[in-house]
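Any read-out appearing in this document is the output of simple, stated calculations on the displayed coordinates, not a laboratory observation. Note that the structure is a prediction, hence the values are computed from the model and not measured. Cβ atoms are built from the backbone, for glycine too; each structure is taken alone.
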Structure P
Amino acid sequence: MAINYPDAIEEGAVVETREVSPSHFLFKIKSFSLLSENGFDKYETTNFVVGDYKWRLILYPNGRDDGNKEDHISVYLAIADTSSLPARWEVNAIFSIFLLNQKLDNFLSLRGRIRRFHAVNPEWGFSKFISKKSFTDPCNGYLVDDNCVFGAEVFVIKSQGAVECLSNLKPGNPYKHSINISNFSKLGNLWNSENFVLGDRTWSIRVYPRGDGKGKDKDVSIFLYLVGSEPHKVKVKYSIAIKNQFTDEHRVENVSRWFIPNGEGWGWSSFIPIKDMIDSKKGFLVEDCCVVEVEILLPAISQNTLP
């Protein structure tokens, strides 16, 4: 349960009391005056292991020299034995520092925010963990017969999820691909193109000669698909045209969409009326053959790095 404690003045710290002992480390001092009165500026504990990393507590009995020296006791958590860690290492962790109240038989706990331990800053803690006045007051129960007990809990936050990176692709001219579809009247309800490569990616076209969705039995439907299994998505500006084989009045639609490999296709359920498509005078179907042209531009890609 959170409490209002006058010495808990560290920004972002959560102050609590609890009866359960710290689960990761206890540091028992049988003569605190040995540290505070004999020139010990700090004391570093032996290492303890949590989350595959070695840690230690650093106690400053007369305060860390940051402008609050001698007014407070400072306690810090540091990652130890960093020589065994890889280059540019970093460890994210939430930690709590404890102090036993021997009078009430419970622990005062200060819990900090998530901190990033790394080579430049391998330690985090509380420069004003508790004032010397409150700590030494016998009524408070923290220092009894010159004995006291500190503790620590550390919860390492390991990255397990994918990392997504959004980046621009090199600008360039649109990529084009033409497909001749023969025997259009005999295709049935669905026709799939062979895979083709544009912009270093594999695509396919799906045509519904008798329509799909809201275009069912009224319009020819056309959809573009990105083929593959890579963990990324691609921003695509594209157009699809059914070429007019008599004039330059082609039937064209264009749009911009995000595509996922082997994901949902994008296109138009009402691309061209069936009656216009099969009308021999319109020029879209000549000798039962039509020409579909795909043009794409790839402005961006979002890639995932899987755990």
Structure Q
Amino acid sequence: MDLVLSLGLPLALAIIMLTLGLGLSGADFARVATRPRAFAIGFLAQVALVPALAYALLQVVPLDPALAFGMMILALSPGGATTNILTRFARGDVALSVSLTAVVSLLSVVTVPILVALFAGLILGEAAEAIDITALAAAMFLITTVPVLIGMAIRRLAPGFTRRIEPALLRLAAILFAVVLLAALATQWAVFAANLPVLGPLLLGWGAALLALGYALARLLGLDGRQASTISIEAGVQNGTVGITVASLIAGTAMPPFAVPSAVYGILMYVVALPAIALFLRRGDDAGRPLATRS
């Protein structure tokens, strides 16, 4: 089982990030300058609202310190390609979703190691082991950023080949993701079973609150319904594979207790995300207009 996780986890994440890169181009980054308001709101929702709410909940909900730290690792992980797919299903602003995913995913190589080290001290206290921020950033760069750049290069140099292999890679990434989650839960089954009564509702409530807050924030700040649903999904859906990988890199073992929240979330996120998408699909005719323009 350890071998499956040791080899499968980085491979699964690398393939997931490669498929993300296959769907990106330079225009996705340049688009940020053409719609700065929507991007800024989505960016702040992801990098500030998500971890802030997670940390606030951990102050009122008792959770084992290792699992609490694992939840913060998950909260600091970007959404990934899953948010782009869910946004398309919800008929949201896919271009905005892709731009947010592209920028936040690449910046996470810097933000995640620094903030993970900060929250390790806050949550674990003296029990926290020293985290080598540089080494963690380098490992994340190799597993996440390099595959994205390779995917973008393949798309640029061979667009026809990209269209042919992208569906197969998406299916392979989904299979590997499922295998990694199941192996992760099996490895830490005792921890999972003992803490599920608290961890499960906490993750479900956190995800549902983020979806609602992301949508409400975007609407209150004047964005239209499609943009608001996109920001809701970007805030409410995290990348469990990144969370498991970061936890494993910190602990130096394939599946530490830090990774349990990300593994559980990888399954539970669809419980809250899919009903939200169903609600977005039932938007009224005025959903495409900002609240300020309604009569």
Structure R
Amino acid sequence: MVKDKTIGSRVFDIVLIVILVGIAITCILPLWYTLALSFSSKSAASAGEVAFWPVGFNINSYKQLLGDAQFFHSFWISIQRVVLGAALNFIIVPLMAYPLSKTVKDFKLRNILMWLLIFTMLFNGGLIPLYLTIKEYDLLNSIWSLVLVGGAQTIVFNIILAINFFRNLPKELEEAALVDGAGPWYILYKLYIPLSVPVLATVSLFSIVYHWNEFLYGLIFMTREEFYPLQTYIQQLTVVLDPASMTEDQYKRMSELSNRTLNAAKIFIAMLPVLVVYPFLQRFFIHGITLGSVKE
């Protein structure tokens, strides 16, 4: 009987591994195809000949993107936006989640504040009132319009996630700290935040991905291209060259460049920072989501 269970367990493990490998391949293949397409020639991309390897290998799409000074300027703006947005998220989430994780007996305004937060998730004034508000605050063409507006829309969900995580922490730890004379600021800084690394890493990842990928507010709040974040810039990027003023090298490069290869290069470069950051935070991801989604 024990031997049969062992064999059954091994078969189950093998089947599970095969399924997980299949899922991993389905996730990796689109990225690999995008990379192969970005390095392929115009004719191969147009004819649909690219599969898993570049056909007619060339780097003209990357030359077109990386040879543009505005590309790097927009890249720097996006980095600033991500850093400021993630820092703001990291500060506000525990400061709001800690008191809101208490009962009404401990914090009388808890329910009122929670309803106000949920209300902002369900209703908004629309783009025109939002634009007028940003204009009145003189934040047009300012990176803070991207950080504050985007952060306000994502931070409420992150707060709710952190609230549920805080509720799952042992109450005895806080009670012991109170007996020892610790105040709320000390408990939050020395007790809750160190124990909440999984959920704080998770909400930070959410914030990073959002601020890096969002492009619409760059179009709305930025009136000049020099202020565009990266995603907005590559969304608007078009190749405009005067044939009369083109050099022989430029003409040859443009003859081998297509919208498909250029768009593939845009997508791959834009996803690189998230692909680099994710492995460092993914070990906290499942733990933070699981504990943060349980509601008592």
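Odds and ends about this structure:
- Highest-scoring entry among P, Q, R, by Rg/Rh (Cα atoms, Kirkwood Rh), for residues 38-133 alone, is R.
- Looking at Kirkwood radius over Cα pairs in Å for structures P, Q, R, the greatest value goes to P.
- Among P, Q, R, which structure scores highest (criterion: mean count of other Cβ atoms within 10 Å over residues 86-93): Q
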